[in-house]
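J.: Next up, some structures in structure tokens.
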Structure 1
């Protein structure tokens, strides 16, 4: 099947549309994992086919733990996407990460509970490598574009992903700070894990909106503060994404596109037919078409 889109953008809090997308049309993609967060808007930007999805749905109706990440990533893969740029609002856990700064994290800490975090199971077992959860090539392009957009940008740092929807307790926030983590959010997982299983190049740019609740001299995080600072950074986010799309080659020189090579333990003939059909978009390249 010919690719419908090459690069995807997942918009987080405050980032609900993609400026400059030409000849855009909404697509409803049926997936084995239910509906996507929103219709997927597909158009052209800088000569590339680009898909956009609002992570929290139209009107911001979906809790972090309710985001249908399996459906979202499956749909993007089905459309032919190779790279995914994720945009998120986060809190700072260290003094040097100021509100309105951007962070392009290179590591994750998972503090979520019970989210559907894999495409596998139901008769098939796979263990992907996840030591470095973000695509380095895509990360570097995002960081360079953010700097070119005039934003104070931090390359690297650990993003702690909590369950939400409540913000952290003060004790939790100070614990994560003591671990040396850079920023805190609610949505990068299981998104990043699923992107790796789907062999997509995935990276996130995080916009700092607050100091969470560890800081004695700063206002505690709240919805009003998050929304206000994300609103102030939205044009920077759009500019950064646009520059990144212009600069990134569609084909990566990284290993993300072969993440399942050697990862699947289950023999093909032992996989239940329904499971194999559901995962054909990922596994047929290794097992062949039945």
Structure 2
């Protein structure tokens, strides 16, 4: 496996100066974006499947072990505050459960039955999408999860950093950014982990854009759960409606903090209830609601 090979560039890294170590890691990291770009078509295909399933009421579930599992849980946990999605819409599952987020659970990734149990506990159905994440491409926990997903009709997408892996034999769509040997042999929390994070960023961000969670590059469906996000909500309403900060705050208060509702209220001169109806008829797309 490429991810297990020794990297000749870092063969004597233990004898390097601090600055040389930083430069070496940085040079290797610059290879990651190109590796992800090479998978652009597979990533786009995965996004289209995810968007279709989410529109039909399905969910996106990530599953993985170790770093892969942690990155899936991280991406899923950031969707509710960013896009105002219910926690059940994007779900992260890690081998060994929540304890594995901070502690290694010995043997969890090698247990193929464990992932099936986890998916059944999350009530995976044929409407859902499962993204199996394993940089090696051969983790038993993830492979059995993808096999189970396909057996019940759920979409099965694989993400690995090694070509021609076992995972590629069971995934319907395979995303394989080949980042090459790590600076520390086999430490896939480095380049492989970075590649994984970049891909997951694309999967959820692009899917949410297609679902109408943004207006241009503004996060108009964010959940203002803290002072920073409340201030951002005001700025977004201002940017689109060109009102004063005071009026933007008033609009948000009238609209129960709903940014899209506040914008439709101002620009279409309707009540919050009428604004919500317009948005519902536009399937949540602000641009469509404003033009309708």
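Each value in this text was obtained by applying a stated rule to the coordinates, not by laboratory testing. Quick caveat: nothing in here was measured; it's all calculated off a predicted structure. Cβ atoms are built from the backbone, for glycine too; each structure is taken alone.
J.: For relative contact order in percent (Cα under 8 Å, 6 or more apart), the calculated result is 20, so let me know which of 1, 2 that is.
T.: Among 1, 2, the structure yielding 20 for relative contact order in percent (Cα under 8 Å, 6 or more apart) is 2.
J.: Compute FRET efficiency 1/(1 + (r/R0)^6) of positions 116 and 148 (r between Cβ atoms, R0 = 35 Å, to 0.05) for each of 1, 2 and report the one that scores greatest. Please list the in-between numbers first.
T.: Values: 1: 0.45; 2: 1.00.
If we compare FRET efficiency 1/(1 + (r/R0)^6) of positions 116 and 148 (r between Cβ atoms, R0 = 35 Å, to 0.05) over 1, 2, the biggest value is for 2.
J.: Of the structures labelled 1, 2, which one yields 2.8 when distance in nm of label points 7 Å out along Cα→Cβ at positions 156 and 172 is computed from its coordinates? Present the calculation step by step, with values, prior to reporting the outcome.
T.: On the way: 1: 2.8; 2: 1.1.
Derived from the structure labelled 1.
J.: Follow-up question, since we're still on this one. Work out which structure the value 2.2 belongs to, where distance in nm of label points 7 Å out along Cα→Cβ at positions 36 and 236 was derived from one of 1, 2. Please report the intermediate quantities before stating the final value.
T.: Details: 1: 2.8; 2: 2.2.
Computed on structure 2.
J.: Determine which structure produced the value 17, 48, 26, 9, 1 for P(r) over Cα pairs in 10 Å bins from 0, in percent, for residues 4-99 alone, calculated from the coordinates; the candidates are 1, 2.
T.: Checking each candidate, the match is 1.
J.: From which structure (1, 2) was helix-only ellipticity at 222 nm (-39500 (n - 2.57) for each DSSP H run of 4 or more, over all residues; to 500) calculated, if the value obtained is -8500?
T.: 1
J.: Comparing 1, 2, where is Kirkwood radius over Cα pairs in Å highest?
T.: Values: 1: 19.2; 2: 20.6.
For this comparison of Kirkwood radius over Cα pairs in Å, the top structure is 2.
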